[in-house]
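*Asks:* Once you scroll down, you'll see the structures, which are given as C-alpha cells.
Only the coordinates and a few stated rules stand behind these numbers; no lab work does. Please read these numbers as outputs of a predicted model, since none were measured by experiment. Cβ atoms are built from the backbone, for glycine too; each structure is taken alone.
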Structure P
Amino acid sequence: MSANLQSATAQEVRRVFRSGELCRPTASLASGHVQANLVVLDKSLAFDFLLFCQRNPKPCPVLDVTEPGSPVPALTAPDADLRTDLPKYRVYRNGVLVDEPLDIQSYWTDDMVGFLLGCSFTFERALLQNGIPVRHIEAQCNVPMFRTNIPCVKAGVFEGPMVVSMRPIPAQDVVRAVQVTSRFPSMHGAPIHMGDPGAIGIADITRPDFGDPVPIHPGEIPVFWACGVTPQSVAMHVKPALMITHAPGHMFITDLRDEQLAVL
C-alpha cells in the first residue's frame, strides 16, 4: 500500500489516513505535493502564535490558518479535515505530552485555530532529483530531529529553542543541497548549520530528540535545516493549557504542488 501511495494524489493519501487504515511517516508519500506541520491552539493564543511564526519564519513558515472552530484549511486543501487527515497527532496539556491519537475529533472545540507550517519533506523530492541521497527515505524511517541551543525570537507567551532536522550529505553535494533547498523558503529554505553538531548544542548525533537515528557514512557531512517541530519544543517550554500538533514526521499533505512554492 505504501508504495502505491508514493504516486497517489494528496486526496487519496488523506482518505487512507482518515479511514485509520495506515499510520506511518509521510516522507515520499503523494510525491510532488507540499507537506505541512500542524499546530492547533485556542483562539486566545492564535495571535501570539501567528506573531511568533512571523518573527521566526525559518522554523515556522505559515502556509494556512483556519477560521476559529473550522478544521478546514481553505487555502491549501479545501476538502480536507485537520481533525482526521493526518496519520498521527500529539496532544500536549500544560506542556506535557498526554496522547498520540490517530484523530483529534474528541479534542476539537469551536475555539480552536489550526496552523499549517511548511515542511522540509517538500524539498526532498528536489534533492533526490538532483542525485542527492536522503538517508531516512533510504532507511524507510523518520527523519532525525534535534533541539538546539538556538533561541527563537519571543512573541507574546511563545518562546523556546529551535528544532532542526538533519540529513547526512556527501561533502561534494553540500553546495548543491544548499542551492536546491534555497528554492523553497516556505519549506524552511537553506540549511542553518553544517558540520559540528556541538556548535548548535547537539551533544549526541546518534540520539535525536524526535524521529529516528540514521547512519552518517564516511565522507558525509551532517546538514541541519530549521524544523517545524519547533512549536512542540516551544509547547514544552511555554506549557499552554492545550496544544495539538502532528506527531513528528507524520505530516498533513496539502493539495499544493511543490513547484507552486518554489522560487527561481
Structure Q
Amino acid sequence: MATQALPTNPSELRALCRVGALDSPTAGLAPGYVQANLVVLPEDMAFDFLLFCQRNPKPCPLLEVLEAGKTEPSLAPGSDIRSDLPRYRIYREGEWTEEVTNIRDHWQDNLVTFLLGCSFTFEQALLESGISLRHVSEGSNVSMYVTNIPTNAAGAFSGPMVVSMRPIHMDQVVRAVQVTSRFPGAHGAPIHLGDPAAIGIKNLGKPDFGDPVEIRNDEVPVFWACGVTPQAVAQTCRPPFMVTHSPGHMFITDARDADLAVI
C-alpha cells in the first residue's frame, strides 16, 4: 500500500497492521501521535528488564508496562499488542530467528509487554521547526547503529547502546537539540554530534539497522539514543525468548506527542 494512501488515524493504521495490510516502517505516519518501541519477555525476566529501563532512561524511556498475559495497552484502547505492529522480531537465545507480522502463535500468558518511547515522536516537532528529515522525505527507514557506549547493567541485561542518526544542516543543529530536549520520554536530546568514530561507528554508510542516507557537506550527523538498544542487548545477554518490534516498525498509540513534551 502506498504511503500517500494511508490513513492518519492511529486506530485505522493499527487495523491495517492487524490484517497484514501495513508492514512498512512507520516514520512519518500518524503525525502528532506517540509511537513506541516494543519488548516482550517472560515474566521471570520482567523485573530485571524493568530495572534495566530505569537505569537507562535515554535508550529505554518507559511509557507503559502491561501485566503478564495482557494484550491491550492503555495507550491504545481496543488495540492488540500481538497484531497491531507492522512487523515483529523473535529472538531465541539472543539470536534473531524470525520476522513476522503478528505474534499470536508465539503468545503465552506469562509474557510481559513493555512499551518504550521512540524518536519518531519528536520528528513531527522537528519538521514543524523547519528541520527536514531525509529518511522521511525518501520514505526509508531511519539509520541505526550499535555503538561502543555501554548501558548500565541490571540483572540479566547489559550490552551496548544503539543510536539513530539524522543528518541535520549545520545551521539547524542547535535548534534540533532544543526541540528534541523537550521530549525526554522519546529519548530527548542527542547523545552525540559529529564524528561517528568517537562512539564506535566505523561506517555511516552501513547501518546495523535501517537504511543508509546521504550526508551532505553542509550537514552534521546527529545521534540520538534508540529503542532498538534492547535488541543489541539481547544479542549480548542471550535471553531464552524475547519479542521486539522490527526496527523502524513501531506501535502507534492514541497518545499525542504533546503529552510527552515538557515546557
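*Asks:* Starting from the value 4.3: which structure in P, Q was distance in nm of label points 7 Å out along Cα→Cβ at positions 78 and 166 calculated from?
*Replies:* Of the options listed, only P reproduces it.
*Asks:* A value of 0.50 was derived for FRET efficiency 1/(1 + (r/R0)^6) of positions 238 and 254 (r between Cβ atoms, R0 = 35 Å, to 0.05); which structure in P, Q was it taken from?
*Replies:* Answer by label: Q.
*Asks:* Hey, distance in nm of label points 7 Å out along Cα→Cβ at positions 14 and 222 derived from one of P, Q reads 3.0; which structure?
*Replies:* Structure of origin is Q.
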